[in-house]
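Chemist: Pasting the structures here.
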Structure 1
Amino acid sequence: MNLYAGGASPSSMGAGFHAVLGPALVALVLGAPSALAQESWPVVELKNDNLVIEHSVRIRIPPQRVIRDSDGNGVIHVEADGVTIVFEEGSVLRGTPPGPSPDAIRGVGMRVHGRSGVTIRGLQAEGFRLGIDAEHADGLIVDAARFSRMFRQRLKSTPEAEDASDWLYPHVNDDGHWARDYGACVLVRHSRNVTVRRSRGRESQNGILLEWVDDSRVYDNDFSFLSGWGLALWRSSGNLISRNAFDFCVRGYSHGVYNRGQDSAGILMFEQCSRNRIVENSVTHGGDGFFGFGGKEALGETSAPKDFDSKRKGNNDNLIAGNDFSDAVAHGLEMTFSFGNRIENNIMNRCGICGVWGGYSRDTLIVRNRFERCGDAGYGLERGGVNIEHGQRNVILDNDFVENRCGVHLWWDADEAIARLAWGRRNGMQVENNLIAGNRFHQDDLAIHLRHSGDSTALSANQFDGVGKEVLLEKSSVSKPRGPVPSVKPVPYRAMGKSRPVGAHGERKGREHIIMSEWGPWDQTTPLLRRVSDEGWAQVWEVLGSKSSSVTFSGDSGVVFRRAGEARWRVEAKTRGLHRFGIGLPEGPSISGHLLKVSWSVACFPTSFDPREAEGSFRIAAEKAHAITLPVLDLPFGMQGPSALAAKGRPFEPGLPRDHFGTTADAVLRLSPG
């Protein structure tokens, strides 16, 4: 048996064991001679970077040891086929010590490139950009791994307002953009027959990234409370995703203020992923629960192989059954530009925009799902249970719709950009041959809305109970079904895994449980100090998850603190100027900040001048404007313009335009020297 670590020449360890003591400086401890299998493997005490494994081993890491990936290519390198690496209990592969900002974390924990049949068991990794980086690793097994304190982007969105720079961009990835820019606990590329099971991730942006991975299994995992994606698939087909928890994978949300999601999702599926089985997973409280997009190559927006044909290209023939996609910020399940998907027996309750968003979907079967109270935060007419634009041959059958803004909404509009793409030319743009049958609508505001959808949508045997309106037709008509309502038997499938995550946390129903910090969603347990309002000269902070009732405060003589409700504290400046303050908890979380108490002189005025190009003309226009005095520089123009802010305590002149206006704000602030 040989174990090679580093690159120096072998030295005898006796009893048939050999090691090379190079940069990794490992120590070998022989197991008991009579022990079987892994108990007889050598124990490697990992002390430094670049350990090379060529035989099955047990790894021991000294307590509190930090081993940086100094060259960015992995702390542990697996360089043989068919090996098993078992981490001893209490051994933590730690790449960064506690303290640094999560967006500064770098490095790779384990690297498996070009090796097959590798098993990694019991890994505990923290403080890396990538926990496991595997490529061309057929037969890889990741079992009972734990990841925490991984790379995460700092989120700039606040409880008061969204910051558009927080949006993710999953639409391209052939160049490795996902892993490079966003990180993950587990990355697997160009591999088959992979298994990831019984593993857990917290304090990370992403959980599992599968890229060009086929015929693999992901089950019994829990990658929840992440700021990006729990599981993301890119060009990956034939996989089983079963009985996992991908809950609270979200960003871009402030309850009652904005619900954007910013392309976060519990499960992401992009660019021609087909024949996957997504069954019995809990995927609640995500940006989207499930976010599927056929792909830019499929649409013809990027270069493609010679003779590539966009006909029937997308995420096709996937089974999505028995999952819970409730409480999504945006969509419970989004699947666009795709064919032949079966969405069966899922739960999609209380989704902000809609339960299913299926733009340009074809041949989709949506059967025996439940949609309840969806669409309360919809955008325009996109709201409610099922929303599909430009859909063809879709069947919406035997579903329950309860108290939604709208049950089913199908429509067409003039989308010239898509019509010009290869996908639009090859697959058509019309709404045609859709069937809405055998569904039950109970107290929905509107049951069925057809808008510019032609004359080939068939309605049959739907039941309406207490709905505001049964059917609304806008430049549309309905056709008679061609025969009786189809009878569709439940599809047989085999789930893997012993866990039962669906419904395991019923106490968390409702999007109000999504509480964001600058690093992602709160995990419902770790102590958190959260700012809930900011008036410039006063802020309100909330204490969450703390087992202690004591809170420490600090500040200069111009700052006062007072209780503002249960577990809430208000800090405010009582004198003019710039003031510092701090709040801390016994468990460790603490914050420091500033309060600014000044009077702002604010003017809004019509102008076509850009101050970056014509500052003089801009200032001349400003001098003629009437200024108002405000205690806080908070101007939520939205899409309304300055005059609309009069009702919000900002009495600008009436008649100011919604566009092409300028704003100036001035204040006098006296600062101490230094």
Structure 2
Amino acid sequence: MTDKKLTICFLGNASSIHTIKWARFFSEKGHNVHLISIDKPIGHDLKGVKIHIVNRLIPIQKKPWIFMNMPITILQAKKIIEEIKPDIMHAHYIVSYGLRAALSGFRPLIMTAWGSDILVAPKQNAFVRFLVKYALNKADLITCDAFHMKKAIVDLGISESKIKIINFGTDTDRFKPGEKNQKIIKELDLEKNKIIISLKWPDPLSDYGTLIRSASIVIKKHPEARFIILGPTSFPEHLEELKQLVKELNLNDKVRFLGDVINKEIPEYLRLSDIYVCTSLSDAGLASSTSEAMACGLPAIITDFGDNSRWVENEKNGFLFKLRDHESLAEKIIYLLDNPSLGKKFGEISRKIIEERNDYRKEMAKMESMYQELATSVGKRTYRLREYKICKQCIMDTSDPAIVFDANEICNHCKRYKEQSKYLYSKKEILTAVAKIKEDGKGKQYDCVLGMSGGVDSCTAAYTAKKYGLRPLAIHVDNGWNSEISQSNIERVLGQLGIDLYTHVIDWEEFKDLQQAFLLSSVSNIDYPYDHAILSLFFQMAEKMKVKYIISGANDKTEFIMPRDWGYNSWDQKHLRVIHQRFGKIKKLKTYPSISPLKLFKDSFIKGVRMFRILDYIDYNKKEAKAFLQKEFGWKDYGGKHCESIYSRFFIGYVLPNKFGRLRN
């Protein structure tokens, strides 16, 4: 490692001790450290760290306002970054600061996952999952502090090669065994008591209900036991529920919530305690509070979750218990109270484990080495050479730099297809979905809008929608390249099904200029302007017709054919605008239908407009579908995927194979 002093820019919560510890360490090592944050530092010593606070446009920390604040905070952060000119950017917590860092466009970029941003957030909905994956894909290096977190990141489709385990670490010079602080003991009136301590904030995931119920059992055998809980809460209503439970179990003087305690005093509270307990239902790696208690020589009783068993072994240096099992927890607390010498032995072993495997300075030294490597290599490197592999289930290989293989050499694309295909061909699911669409469409002229190109997918989608009793308005976008066959198919199928049609004709001069711009740009998807216009018209017409469902012929059965990274999302308005500004001749597109990411977000997640891929819910076979359409409607085949459009036929049949060496059929 070189001795070069770096300019390091952190993006993270300046009010969190975890962010502070990282920034402070590298500042003390002589690096030029900046911290960009939305949150102001409260009660923390940040001498030597330059703080930059970006201001929210809307001072509300609830959805959807959190996302509404994103653009203004990103612009402020980008301006600061341009002034700082850092060697490294390091974002903490993927969903908020990691996403902002990704959208800033700065490289080299490191991201550190904290836990819920990987284990909880992606499961909330598809949009948040997409944002998390987008941010992670932009990072040059990702760190986390647990193997189960690493697996969760890989399961999101991220290459394992760029994920490293770096623990947050514990300052073993501060957190160490020592004399009990008699002043605090006296203030709390605990001179004659055995103290069981827990440091997790009293939030739902901390599951203090389990600790309180165990206390009611422990007190019967050890009336001298006292339970103290430190930390503020983000859920005051939940805290009141816990206090009510304490009251109901007659534990008012036995279980005490001490609230927020300044960080420098936490070692004093740990040293005056006899047993540490953590009832948390979810953690990233080893919880910082658990590590700190172990460093102070306390025997730990913690939930058997995640990586906890890597740090605490039953009957060796503590105890594990099953989630929410208050009886098991009480049994183990009583056992340690009955055997204080065993608790002392557990604590001594735990102290050594933290010194060897989770020392703050050792972990930060590992991170410093990675900073130095990235600062000198990013911008000069391409993808690292990898051993050639091919999936044993499909034909995808390491020509995709984002491909990841499991122990059975099955790729992440196959696993993603298996995950997404759980609901395919489900009659129960389609009936449930159709019922929702019908309910939303009551009293309206139409209950959904439907994309129509004249191809086999869109025509089958129209037939299926009508079969299940839906009342769609079909939308066709005419970009001037319609084939006679596609036009005939549209008229035949919709006419016989009795479905109304709205056709939007794009201004030819504007669209021609856009297409020429994309040809000159040499991007691979020259059909992007048409894809974007279709998406825009879908949402425009859904809004106009006051419906919440857009039926699409897109489907996983016939279109799950290439890695996502090889394509490009049709919602990226900036992509389209930049190419047109650089290569187009018309200064401003006045009538071309376009949709911004903000408008798309508003319609999708505030108004609740959503795509319904109806073909995923039936046993869709394209060959059989073509034969059915030909027999029932006189539909005509046009020779290949998307060849109902003359320009798309040129793009797929000539440009992709001849210019980019890709076949798409």
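Chemist: Work out percent of Cα pairs over 25 Å apart, for residues 177-296 alone for each of structures 1, 2, then name the structure with the largest result.
Modeler: Structure 2 comes out on top.
Chemist: Who wins on distance in nm of label points 7 Å out along Cα→Cβ at positions 337 and 577 among 1, 2, i.e. which is largest?
Modeler: 2
Chemist: Taking relative contact order in percent (Cα under 8 Å, 6 or more apart) for each of 1, 2, which is largest?
Modeler: Top value of relative contact order in percent (Cα under 8 Å, 6 or more apart) goes to structure 2.
Chemist: Of the structures labelled 1, 2, which one yields -12500 when helix-only ellipticity at 222 nm (-39500 (n - 2.57) for each DSSP H run of 4 or more, over all residues; to 500) is computed from its coordinates?
Modeler: For helix-only ellipticity at 222 nm (-39500 (n - 2.57) for each DSSP H run of 4 or more, over all residues; to 500), the value -12500 is produced by structure 2.
Chemist: Oh, and also: Could you figure out which one of 1, 2 the value -0.69, -1.12 for log10 I(q)/I(0) by the Debye sum over Cα atoms at q = 0.08, 0.16 Å⁻¹, for residues 257-488 alone was computed from?
Modeler: 2
Chemist: Given a value of 15.4 for mean count of other Cβ atoms within 10 Å over residues 217-224, point me to the structure among 1, 2 it was derived from.
Modeler: It traces back to 2.
Chemist: Can I ask one more? Hey, P(r) over Cα pairs in 5 Å bins from 0, in percent, for residues 49-112 alone derived from one of 1, 2 reads 4, 18, 24, 25, 18, 8, 3, 1; which structure?
Modeler: Going through each structure in turn, the value belongs to 1.
Quick note: the coordinates plus some simple rules give every number you see, no bench work behind them. Owing to the predicted nature of the structure, the values given are computational and were not obtained by experimental measurement. Cβ atoms are built from the backbone, for glycine too; each structure is taken alone.
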